[in-house]
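Only the coordinates and a few stated rules stand behind these numbers; no lab work does. Just so it is clear, the model here is predicted, and its values are computed rather than measured. Cβ atoms are built from the backbone, for glycine too; each structure is taken alone.
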Structure 1
């Protein structure tokens, strides 16, 4: 029988958590573990860029949808699709800044813009089994997988009105790329594949510099000291990943090149592959 403790007007079950807040750093350090339970270790999170893919229209979207349909026929490849908001996000943030909205309010509006792309993609994939996932409804994922339905999530992190204040300026620090990284890390997914309009991560912007060098396969530890300023992913992602526990692989592929996404889902080293040794 559990030991009961009283003396402060309340009765507690004796444990390390009694009378404590889960935000207390001392409690967190006492309950720390080397690795969390990996809920979906066989699932890949596929992030489809808003500005890099959706904003290009049907010339970019329809061939990618065809490839996604082919991927769905391979029952061994289980995925969650995440979508970004693209240029509409930048326009929305510009208006929000003019209105003086708080950072959390801007994050909430960004999510609404991304939901439009989730609905668009779902309309194209619906005949083959897909469904937009409601914000934060992670508990629905097993139902989707069991029914053969591909869930489509938005990329913005689930902070909503409580987005942490940025270190500088007024823009939210945690963008779409970070949001899907966070989802994959917390749920212990197999990997994240970022679908962009470049062949991977370069040491500088290849659209501006023809001599830009693409990173092939590299470890996170090797990449951090030479992280480029012109980065195709959120810089906050890489620093957060260095302290994360579960995610060990991120791949960046070109969604305009047919087959790169399929190869990445199968574990091939295509585009830029960044790996991290398990904790």
Structure 2
């Protein structure tokens, strides 16, 4: 159980894993996530899923080596197993017939948009996906999301692939060309904040997937608390998707930095 059956490096320090998890693969829905523990002594980390094959019992995960646990996870090879995978957790992304939907992914956040794009397409929506990275080698999941898109826009900061600029530059262009009914952004906090600010004045329904700190994933520990519309919410049980126009991104940013020094110390010790 939880055996890695496929591994591929899709960007520097970023891998795509296919893992045996039949119980989760049969039930998980777009927008939900899992919590992973590599070993008995390991920490629990949340991961968005990038697709599932219920018939084969396979869960697809995109993992970027950022801290100690994600570094260890990307170091596992085909045939090795993950100690625990718990899920599905959180609420699914609300999928309906909106009209024209723009899905925006920054870096490995693009992985979580693949199942969302597929489900929205099945509901008859027009799908415009914008995925970006600092450079072409950091753009991921392009081939996986393309089949569900009416239009796919790639952006890179340095212009090495697609359009030169930020995903928000592409969003601005799309907004000037046609009426948008729904926007979803997944990726770095500054990007999700910028997208939300761009759509606010037009009152476009905008969802963001919050990558808050988590421990248990059931709402008991309170580590993942965020402020949405002036109220305290828990990303694990109330989210992870929230109205981008209501999120306190400044508080989210502060909380994500809480254990940065400890994480840096752990990485130093393991070298």
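Comparing 1, 2, where is percent of Cα pairs over 13 Å apart, for residues 132-171 alone highest?
Details: 1: 62; 2: 46.
Structure 1 gives the largest value of percent of Cα pairs over 13 Å apart, for residues 132-171 alone among 1, 2.
For relative contact order in percent (Cα under 8 Å, 6 or more apart), the calculated result is 20, so let me know which of 1, 2 that is. Structure 1 accounts for this read-out. Can you say which of 1, 2 returns 34, 23, 21 when semi-axes √(5λ) of the Cα gyration tensor in Å is computed? Label of the source structure: 1. 1, 2: which one has log10 I(q)/I(0) by the Debye sum over Cα atoms at q = 0.10, 0.19, 0.24 Å⁻¹, for residues 116-211 alone, as calculated, at -0.38, -1.09, -1.32? For log10 I(q)/I(0) by the Debye sum over Cα atoms at q = 0.10, 0.19, 0.24 Å⁻¹, for residues 116-211 alone, the value -0.38, -1.09, -1.32 is produced by structure 1.
If helix-only ellipticity at 222 nm (-39500 (n - 2.57) for each DSSP H run of 4 or more, over all residues; to 500) computes to -10000, which of 1, 2 did it come from?
On the way: 1: -10000; 2: -7500.
Only structure 1 yields this read-out.
Match the computed value 2.5 of distance in nm of label points 7 Å out along Cα→Cβ at positions 92 and 180 to one of the structures 1, 2, and report its label. Going through each structure in turn, the value belongs to 2.
Could you figure out which one of 1, 2 the value 25.6 for mean count of other Cβ atoms within 10 Å over residues 100-107 was computed from? Please list the in-between numbers first.
Numbers: 1: 17.6; 2: 25.6.
Computing mean count of other Cβ atoms within 10 Å over residues 100-107 on every structure in 1, 2 gives 25.6 only for 2.
Here distance in nm of label points 7 Å out along Cα→Cβ at positions 12 and 76 was derived from just one of the structures 1, 2, and that gives 2.6; the source is 2.
Of structures 1, 2, the largest value of mean count of other Cβ atoms within 10 Å over residues 196-203 belongs to 1. Out of 1, 2, which one gives 5.5 for distance in nm of label points 7 Å out along Cα→Cβ at positions 4 and 44 as computed from the coordinates? This value belongs to structure 1.
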